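Have a look at these structures, which come just after this line.
Each value in this text was obtained by applying a stated rule to the coordinates, not by laboratory testing. Being a predicted model, the structure only gives us computed values, none of them experimental. Cβ atoms are built from the backbone, for glycine too; each structure is taken alone.
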Structure 1
């Protein structure tokens, strides 16, 4: 039986008016540095996923998101070497402010079909990759 700790993180596919999704590059010094991911972060003890996502987006991107604008979409469940990741993914099309990189190495607006063909250009953590076809089909 697997006794790895389960880590709950929450992520969002921010979708602009052109149908592009925002991805963020993990900074140097962090686990999986250089990989591209959907913005979000760890859910703290006692925190609801929606509250964690609203907090993380304010901290990481400087944007304000209302809970009503977060649509639950799908989730990732992936085992890494030292933990199991459970990650709900929300879709958000409305926010206040312009996303700015406060903690990431870079931000990029990308069409989901370009994420599919650009695995070499935008390498992502293993947990994120199965989410891409679902986003492509949605958008």
Structure 2
């Protein structure tokens, strides 16, 4: 059994996080930062049972699994995904701007999560000035 837990079928279909620049989220943030070119997403394989989301900092010894370095609105240690059963739980780590979760792409949430929030395939995390993270299994179709 792997450290990911769950069923054997999950090992054949690992989880992925797609990190996007989201102009719709940016429009809601009143950020002084310039929106970068959206372009294609950065795809990160979620390996292990805990995944740190944030910005890299050598001085603070922070090396996130999902690096949102281009978005200054993302805290160094912004949020964490923890493997739970057949899905994940996302927890905000006291970030300055909060972590927001939606069950569907394009549905911009109004309120940040308070505590651990269960997430699974298709859930969308919004953080920082323009970062959108879509969770999916590697064998599921990529969202638009």
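Suppose distance in nm of label points 7 Å out along Cα→Cβ at positions 32 and 120 works out to 2.2; of 1, 2, which structure was it derived from?
Numbers: 1: 2.2; 2: 4.3.
Derived from 1, not from the others.
Suppose relative contact order in percent (Cα under 8 Å, 6 or more apart) works out to 31; of 1, 2, which structure was it derived from? Please report the intermediate quantities before stating the final value.
Working: 1: 31; 2: 27.
It traces back to 1.
1, 2: which one has mean count of other Cβ atoms within 10 Å over residues 64-71, as calculated, at 14.6? It would help to have the intermediate numbers written out before the result.
Values: 1: 14.6; 2: 19.0.
Only structure 1 yields this read-out.
If Cα Rg over 2.2 N^0.38 Å, for residues 24-71 alone is computed to be 1.23, which of 1, 2 is the source?
Numbers: 1: 1.23; 2: 1.38.
Source structure: 1.
Quick check: -5500 is what I get for helix-only ellipticity at 222 nm (-39500 (n - 2.57) for each DSSP H run of 4 or more, over all residues; to 500), calculated from one of 1, 2. Which structure matches? Before the final figure, lay out the partial values.
Numbers: 1: -5500; 2: -1500.
Structure 1 accounts for this read-out.
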